[in-house]
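Enquirer: What follows are several structures.
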Structure I
Amino acid sequence: MINFIISSNNYSSKTKTKEIIDSYMMNYDIEVKYHLLNNYKEEIKKINGYKVFLIEIDKNNSLDLVKYIREELDDWNSLIILISDNKVIENIIGTRLFLFDIVYRNNSFVKILKEDIERIIKNYDHREKCLIFENNRIVKKIDFKSIIMINKEKDSKKCLIKSSHGNYYVPESLCKISKRLDKRFVQTNRSCIINGDEIVEYNPNENKLLLRNGMVYLDISREKKKEVCKYVTNYK
C-alpha cells in the first residue's frame with residue numbers, strides 16, 4: 001500500500017492535490033491511503049508502510065515538517081515532494097534533505113505531479129532497496145544487495161554493517177534496523193542479522209553457514225537454529 005500524506009495550510013489545496021493523485025491512481029491496481037495532515041507530529045507517527053509526502057510550502061512556511069521527518073523521525077526512506085506557488089524554495093535543492101521533487105503550482109502543475117506519481121509507481125516495490133542512515137551528520141545509503149551481515153556492537157547502541165564494499169557504523173539498535181529490512185534478511189542470534197542472498201550452504205548438524213564470500217559462520221543460537229534452517233530451505 002502507498003500512503004500519500006498531504007500537508008498544506010490551505011484545506012482546498014490539500015483536497016485538490018488528493019483529487020489529482022486519486023484520479024491518476026485509479027488506473028492502477030495498487031492499494032492507496034490518503035492522509036490530510038493537521039497535527040502532523042502526532043499523525044505521522046501512526047502511519048506505517050510506504051510513505052509519499054506532498055508538502056505545500058510558501059514564503060511564510062519553514063521546512064519544519066521536512067526536518068521532522070528526516071531528522072527527528074530518522075526517516076530517510078519516505079519520498080518527499082514539495083509544492084509551492086512561487087520560486088522561493090529553489091535553493092532547497094542543494095540541501096541534504098533528500099527531496100524527490102519540487103513542483104510549482106503553475107500551468108504545468110497537474111502534468112508534472114502525475115509524472116512524479118508515475119515515477120513513484122514504477123519504483124514502488126521494484127526498486128533496489130537500500131538502508132539510509134545518518135552518522136556524524138553525513139547521510140549514507142547502502143543497497144540491501146551489498147549488505148553481508150549486520151552485527152550489534154557489544155555494550156553499545158551502535159551496529160556494524162559489513163558490506164561488499166566496506167564496513168559502516170550505524171547509530172541505531174539492531175531491533176530498529178531490522179524493521180527497515182526486507183525478507184531476504186534472517187536473524188541468527190540476538191546480535192546478528194545475515195543477508196539470505198549471501199548464504200550458499202547451511203549444515204544444521206554442525207550448525208554452520210557458508211557465505212558467498214567464503215566466510216564460515218558458526219554463531220547461530222539454539223533458539224534461532226530452526227528458524228534459520230526453515231528460512232534457508234524456503235527462501236526465494
Structure II
Amino acid sequence: MTSTLDPLPEAGATAPAEAAPWLGRPWEHRHALIAGAGSLAAGIAYWAATRAFAPEITPGAVELGGTVTSLWSVWITQRRNVLAMPIGIVSVVLMGLFFAEIHLIGQSILHLGYYLPVQFWAWARWCRGGPDSTELIVRRLGTGARFGSAAALVAGTFAFGRLLDAGWDSAVFAYWDASVVAASVIAMLLLSDKRVESWWFWIGPVNMSAIALYLATGAYMFAALYVLFLVMAFVGLARWHRAAAGGVA
C-alpha cells in the first residue's frame with residue numbers, strides 16, 4: 001500500500017523542524033477555547049429550542065455531550081489543531097453509547113471499536129509522524145491509492161452490511177448504515193495520515209449520507225450536527241489543499 005502513497009518530502013524548508021507538542025501550541029489552545037465555547041453555545045441553543053418548541057426530540061445528556069464535543073473536535077480539525085484528538089476521544093465514547101441506545105449498531109461499533117483506538121494512533125501520527133519523528137505534514141494520495149480507497153468503500157459496505165443484517169435483529173437500515181461506517185473508516189484513516197482526500201470522503205459518503213440516515217432514525221440533533229460537519233468539511237478541504245500545496249503541517 002505504501003508504494004501508492006506520495007512519499008514524505010525530505011526534511012527542509014517546507015517540512016516541520018520539530019515534533020508537535022502533545023497538547024498543542026499557544027495558538028492551538030486559543031483556537032480550541034474559542035471553538036469549544038462556540039460548540040457549547042450551539043449545543044445549548046439547540047437544547048433550549050427543542051425543549052421549548054419540540055420537547056419530543058430534546059436531546060438527553062449523552063446525545064448533547066456527544067454532539068458538543070464532536071462539533072468541537074471537527075471545528076478544530078480543519079485547522080489541523082492537535083487538540084482535536086483528545087477532544088475527539090471523549091466525543092466518540094459519548095456518541096458510541098448514544099448510537100447503541102437508538103440501535104444504530106454499525107455506528108456504535110464504528111465509534112467504540114474503531115474511532116476510539118484510531119484517535120490515539122492519529123494523535124501520535126500528527127505529532128510524531130514526519131521524518132525523524134517531526135510533525136506530520138499534509139499530503140495527497142497517489143492515483144493508485146485513490147482508486148484503492150474507492151474500491152475499499154464498496155467492498156466494506158457490502159461486507160459490513162451483510163454482517164449487520166445477519167448478526168443483529170435490532171439493526172436498522174443495515175446496508176445504509178454500513179456504507180457510512182465503511183466511508184468513515186477510510187476517511188478517518190486518511191485524516192490520521194493527514195491526507196487531503198479524507199475530506200472528500202467526509203463530504204459525500206459520510207456527511208451527506210449520514211444526514212439522511214439520522215433523520216430517518218429520529219436522531220435529529222445528530223442530523224443537524226452533520227449539516228455543520230458538511231460545511232466544515234468543505235472548509236477543511238480548502239484549507240488542507242492549500243497546506244498540501246505549501247508542504248506544511
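Here, each number is a calculation from the coordinates, and none is a lab measurement. Here the structure is a predicted model, which means the values were calculated and not measured. Cβ atoms are built from the backbone, for glycine too; each structure is taken alone.
Enquirer: Out of I, II, which has the highest value for distance in nm of label points 7 Å out along Cα→Cβ at positions 78 and 190?
Expert: Once distance in nm of label points 7 Å out along Cα→Cβ at positions 78 and 190 is tallied for I, II, the winner is I.
Enquirer: Still on this structure: Work out which structure the value 0.55 belongs to, where FRET efficiency 1/(1 + (r/R0)^6) of positions 102 and 158 (r between Cβ atoms, R0 = 25 Å, to 0.05) was derived from one of I, II.
Expert: The read-out comes from structure II.
Enquirer: For which of the structures I, II does the calculation of FRET efficiency 1/(1 + (r/R0)^6) of positions 22 and 206 (r between Cβ atoms, R0 = 35 Å, to 0.05) return 0.80?
Expert: II
Enquirer: Another question about this same structure. Identify the structure, out of I, II, from whose coordinates volume of the Cα convex hull per residue in Å³ was calculated to give 148.
Expert: Source structure: I.
Enquirer: If relative contact order in percent (Cα under 8 Å, 6 or more apart) is calculated from each of I, II, which structure is the one that comes out at 23?
Expert: The structure behind it is II.
Enquirer: OK, next. The value -22000 for helix-only ellipticity at 222 nm (-39500 (n - 2.57) for each DSSP H run of 4 or more, over all residues; to 500) was derived from one model only; which of I, II is it?
Expert: II
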